[in-house]
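Undergrad: Given below, in the form of structure tokens, are the structures.
Laboratory data are not the source of any read-out in this text; all were calculated from the coordinates shown. None of these values were measured; they are calculated from a predicted model. Cβ atoms are built from the backbone, for glycine too; each structure is taken alone.
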Structure P
Amino acid sequence: MKAKLLISSLLLGTAILAIAKGDPVLMTINGKDIKLSEFEYLYHKNNQQQIEKETLEQYLDRFVLYKQKVADAEAAGIDTTQAFIKEFEGYQKDLAAPYMVEDTTYQWQMINESYERYKKEIDIDHFMLPIGDNTEMTQENINRMDSIRTCLLNGENWEDLVERFSSDPSKPRNRGHYGYVSSGMFPYDFENELYNTPVGQISKPFTTQFGVHMIRVNNVRDRNDVHAKHILKLFPKDATEEQKAVCKNQIDSIYALLKAGANFEEMAQKESQDQSAKRGGDLGWFGRGRMVQPFEDIAFSLADGEISEPFATQFGYHIIKKEAHGVPSLSDLRPTIERAISRDGRANLIRERRLNDLKSKYDFKLNSGLDAFLTNALNANGGQYDSTFVAQTIKNASLPLFNYGNNKSVPVSALYPMMNLKAYIPGVESAKNYILSNVDAIAEKKLADYHAHELVNSNPEYRNLINEYRDGMLLFEISNRRVWKAANKDTLGLERLFAENRAKYSWDEPHFKGIILSAKNDSVLNLVKADIKNFASDTLTDALHKKYGNEIRMERMVVKQGENPFADYLAFRTGDKPERKGYEEFMILEGKILTEPEEMADVRGAVTSDFQDVLEQRWKEELSVKYPAKINKKVLKKVK
């Protein structure tokens, strides 16, 4: 019942800080104005979520009570606690993400680009030289690669030059010929060259983190993948011919059932020894070069919907069902594409794009005096960056690092936590470059936080959502303090309610009240039975637990017939002997059959629920006095 109260309260949402022109105040509670637009929004949202629509008057009463409870939570300071602030900030970050339009738009472009590229396979040759240890060495290899490209354009043989000069470790087996490749197989900067080089052309030299590259595009073809399911009977390790024959008989029996009309997916779940069995044998989509032979050739040769005859690979005997061929849909591929984007250079591109958009949106400006400040400070430190410079200059610098938004600024000292105290960088320019390389990390967080804050003012949908979470959190905590937890903790209050309403807490059926003891075997149980007379009744359970430890289990209960199989068997004498793995024997340690509860603890759940209702009613009465609602009846008539 209390869970339902929480859910319905959360659905109420919370205050919209309405800024629309002509939005009148509907009511005031605890000094806070509640605008008409807020009430209308929550009223209509509530009715959309109710099976039976509430009248305006019914909803008004619940809304006022909800606002009074939130006011009580704020008066208790719940919204100022570190625990609340930390949790709420986490929600803010998650809730703001879908509203970061720059993020989602650019990421969607990346996803679409990757999907369109996935549809094509490109036959390429590859040439590679090492990346240099420094910029000068890398440039030398770029120049060298450019000379090799000129030789190729003048007619020299690709394979011969690869043999003589390429550092690609795969050249001994492929002589620089990669065959057909596709999107997702290479780093993003490599992939860009791959898909932007025309057929028959040789790219200009380009670099990745792995080396200096050049590719030749020989051909482009449409991708043709296969979506298949399979059933596998695995060969045992070092299988003998006899063991393989057993697998063959098993797979033949399965094939016969399939031909007779058995469901392939059900047979895969039941019989297949592959991890895909739980998915009905589904292997998803795959292209050439992903499966062993002859699995690949057979999968590609089947017609859509066709089931293969049993065949063997190095792993065992298979039956394939081909579902479809062509290119998977974007929805099928999207999770794979998004994972790939998160792992390669595109993630940084999306991040940089977002940061640049936020810088532009919120007028980010690096302090114009920063360069002179750092130059002078570094010169005063001997023209070098070291721990002394960080401690004396960066840590305490109040000079603005950058400005943004509505007169917001961040001091240079904000760089201190990001500075490497062990680094030594000689030279003023090198030192400044290192220091300034950390600015974007700070700017990204500050601008993202500012953007989320500004969304509250600029985006009504987000404002409604974030406030709904905030007030929902406040409502839960204050209700827990005043009603739910309070009822459970107030033992005297529970006892008093039970005593005053004892007749209400009756049973329609007898209940067993007592302790059932389970033992690991009959020997332990017999020892326990012999020991019982040696202990006082008020210390019996503690003494047995101390002596026998995990050799026994004791379960205290108040149950009616049908609620516990052990009580049914031992106390009510019904049903078969139940089983409890590891504890095979059991007995009633103490207990009896009751027709009425003896004490409050026997019906604690029901009493607690009623006591929560009592506390709720007291709280309502208190709220109406502490936070009376001043409602403008004329404005209420305007509710649409």
Structure Q
Amino acid sequence: MSPNHLKTLSLLLVLTTISCSKDTGNLQKDASDFTKKGNSELAQYLPFENTEDFDTAQKGFIADSDGNMSFSFISNQTSPSTVNPSLWRQAQLNNISGLFEVTPGIYQVRGFDLANITFIKGNTGWIVVDPLTTKESAQKALALFRENKGDAAITGVIFTHSHVDHFGGAKGILSDQDIKNGVPIVAPQHFFEEAVSENLLAGNVMGRRASYMYGNLLPKDEKGTVDAGLGKGVAVGDVSILEPTKTISKTGEKYTIDGVEFEFLMAQNTEAPAEFMFYIPKYKAASSAEVINHTLHNLSTLRGAKTRNSLLWADAIQTSKAFLANRTDVLFGSHHWPTWGQNKINTFLTKHGDLYKYIHDQTLRMANMGSTYLEIAEDIVIPDSLAKEFYNRGYYGTVNHNVKAVYDFYFGAWWDGNPANLYKLPPVAVAKKYVEFMGGEDKAIAMAHESFKKGEYRWVAEVMNHVIFANPNNQKARNLSADAMEQLAYQSESAVWRAYFLTGSLELRNGIQELPTPQLGSADMIKALPFSTFLDYLAVRLNPDKSKDVNLTIATSIGANKYTITIENSVLKYQKGLPANPDLSITMPKDIFDQLLLKQITIADLNEKDVTISDKEEFKKFMSLFDNFEFWFGVVTP
């Protein structure tokens, strides 16, 4: 079971974008002079006079449609004062959307979802790479493609990795008949297991944090969401999944789809736990999947996930340089726009890989000199030769939080080695003590106001967080913290940092805006879920107080899945096979089980012809032992 990476649960959640709805005054503030100054200094540092990316992003343009996710307010003008100028530039580039020719025989639709969908011409039809997040976004992209390139059949599908924005729209491009006919579906080894199981165990908290990370709750405007850094945003709709007919496990492995040969380069446990890149000799073209992007990616995501291996990531990029050397005319990815020309590809791969290696090596160098992760993140300086390349800027991941990820990978980030931090008080308890030591809430707020006037927004947010956790109803503290977070957002080059700060600001001012609670996944995902994975999830939900005196052995026959579930010592365990003398026996078809899990039916709806429960009272007792997780828990409040 690997609860790794969800390109976030919010990719599976249908969260409606909302604006500030409570009438609590002028909620959105203008940029302060300190914010304007900081943004101006960055504009002076970076080579904004270099507009080559804009030419490249528009190269091969064929057509657009109204089915994309472009943000109409984003113009070709200079950045507004409320948006970091480098992020505004990325937002402008990601706003260039539609159908593009990568090279004759390869086409991409960009800007219809967080990721790109790619069409590669085969002998009889089209091979599709990474069919987006939802059926709806994939169908819109396919419609634009067919309108301009004809109605030839889809003759193959490639999933480059196990994140949902690269496979969720599969049934939007393949019909049931296509699937029955055996259209080849190619993916990296372990793709299916990772795709259906990731983030189930930690899904609720990761989904809640994802609502912050992707700005789902924010308005789309110059004081709200402008971009996602990796693409414009995440499409919403119906998520599907298809099991691969062919998995790739070795670098150098070759496979032919509809007459087109692909050579694969494995990149497992880099950006995703199951991932590959590939080269197409016929077109002298290569796909970098999501290993190589026009942004620094996340070694650890703000929504929460297992920390990624920066050294493996750097090595994968370096290996790709040798793998593609002297034979590649164009490198295209699962996000952003392609890079043309072997020399430019080499430079891109060298500097992009060196950035990940530099962050890895320098974090460990400074750690070995006694610095903590907070100190390293503050003190590390990226060389100009790397930092001034726009594709190395932190639009999605940042140097700051990637340094902390490297430290976490080797040492664990919960503790910096200082015994004073070994057994710290929890947030509410420590907040009350801090406020007491600061002389009370009013004095703390008054001092923080003075710090705000000096542009010390990070400090204001930290101090006010203590006041808020000591007294969540102190609206003055909430408003001041919101004002500080808002300025930090306006300064943030990272789209996801911006979204996080602005969402925090929104909820401090307005309270939590509860929308319909999202489900953990689509029907397709639930049906594909291995029964053992569901039992792992059930074990996480077991309430220890309710189950402390329970000793229960259950025989479960769910379709062809026969398992023994045991509850003892407030722990749920399971093993294959049925017990000799169970306390409870449950038998039901898998589709009925799926409907129960999807809450399409209740226990009361069960037909005794389909379901056998040996002891209904014992079954009710069993069902009462589990917690239902509340999605809309506090993030900026206790």
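Undergrad: State the single structure among P, Q that was used to calculate helix-only ellipticity at 222 nm (-39500 (n - 2.57) for each DSSP H run of 4 or more, over all residues; to 500), giving -15000.
TA: P
Undergrad: Oh, and also: Among the shown structures P, Q, from which was the value 5.6 of distance in nm of label points 7 Å out along Cα→Cβ at positions 54 and 286 calculated?
TA: Working through the options, I get structure P.
Undergrad: As an exercise: P(r) over Cα pairs in 20 Å bins from 0, in percent, calculated from one structure in P, Q, equals 18, 50, 29, 3. Which structure is it?
TA: Traced to structure Q.
Undergrad: Now a separate question. With distance in nm of label points 7 Å out along Cα→Cβ at positions 246 and 622 coming out at 4.4, pick the structure among P, Q it was computed from.
TA: It must be structure Q, since only it matches.
Undergrad: Consider the structures P, Q: one of them gives 31.0, 89 for Rg and Dmax of the Cα atoms in Å, for residues 206-429 alone as calculated from the coordinates. Say which.
TA: Derived from P, not from the others.
Undergrad: Using the calculated result 15.8 for mean count of other Cβ atoms within 10 Å over residues 358-365, pick out the matching structure from P, Q.
TA: It was calculated from structure P.
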